[in-house]
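Alright, structures below, take your time with them.
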Structure P
Amino acid sequence: MKSRIIYNRIALLRKEKAISRKELAEKIGVNFQTIGYLEREEYNPSLDLAFRISQIFQLPIEHIFSTEPLKPLSELLNK
């Protein structure tokens, strides 16, 4: 079975919090290149990694990751 793409808002959230890839990687215990792979959607996170990222940004996993393309945050806020 072909794995599906997991879309995410990691880059957007990192920029909002002024956190570099390296800083985020250190906080969650991965190589900084892993953050790049995740942001480019070249790599799907494990469930554990998704939870660690959601804890850093203090958001539910479903606000960061999705199996469908994510809508812009401005669209979600205007609802």
Structure Q
Amino acid sequence: MTDYLENFDKIHTTAGGQIRIAKNLSIPPAMVMNTCLAIIRRGHVTRRGKNYYACANGITVTIHAGSLTIITAHREK
């Protein structure tokens, strides 16, 4: 489970992912990576199948385990 910690500097998102996450979290696109990385650092991270899920501050960030791409983020309902 420490794959994402050992390669923390490789966590990234795509341009489309950045727009999707900004919309889901109601934040400017420029804040997406900093917000997601803060949640990953502080949050409770679990792995289920091919994804990691980091949860903190009422937000869940989904990270593809193989590519370390942040796929999406959602506020808890």
Structure R
Amino acid sequence: MQSLELRFEYPDAKTADTVMKALDPDNGGYVSTVQQDNILIFRMEAENAGSLRNTADDLLACIKIAEETIGLGAR
């Protein structure tokens, strides 16, 4: 089993919460998310590196859209 953890820091807890809520519908069963104040921690597992990469790519694309939607722009 392969695993990956990604951390994203936001300007404040409200922004982090907004991004987390925007991603919840897409993450069900694939990515677990924990919020620690203004930091989001995404954890995922997959049977192989290819599947893990696909999950991470999808997550990153969704994060980008959520951030752009709330006016954060490119990271």
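Computed from the coordinates by the stated procedures, all read-outs in this text should not be read as laboratory data. Here the structure is a predicted model, which is why all the values come from computation and not from measurement. Cβ atoms are built from the backbone, for glycine too; each structure is taken alone.
Hey, helix-only ellipticity at 222 nm (-39500 (n - 2.57) for each DSSP H run of 4 or more, over all residues; to 500) derived from one of P, Q, R reads -9500; which structure? Here the read-out was taken from Q.
Consider the structures P, Q, R: one of them gives 1.5 for distance in nm of label points 7 Å out along Cα→Cβ at positions 20 and 60 as calculated from the coordinates. Say which. It must be structure Q, since only it matches. Matching task: 30 is the computed value of relative contact order in percent (Cα under 8 Å, 6 or more apart). Pick the structure from P, Q, R. Going through each structure in turn, the value belongs to Q.
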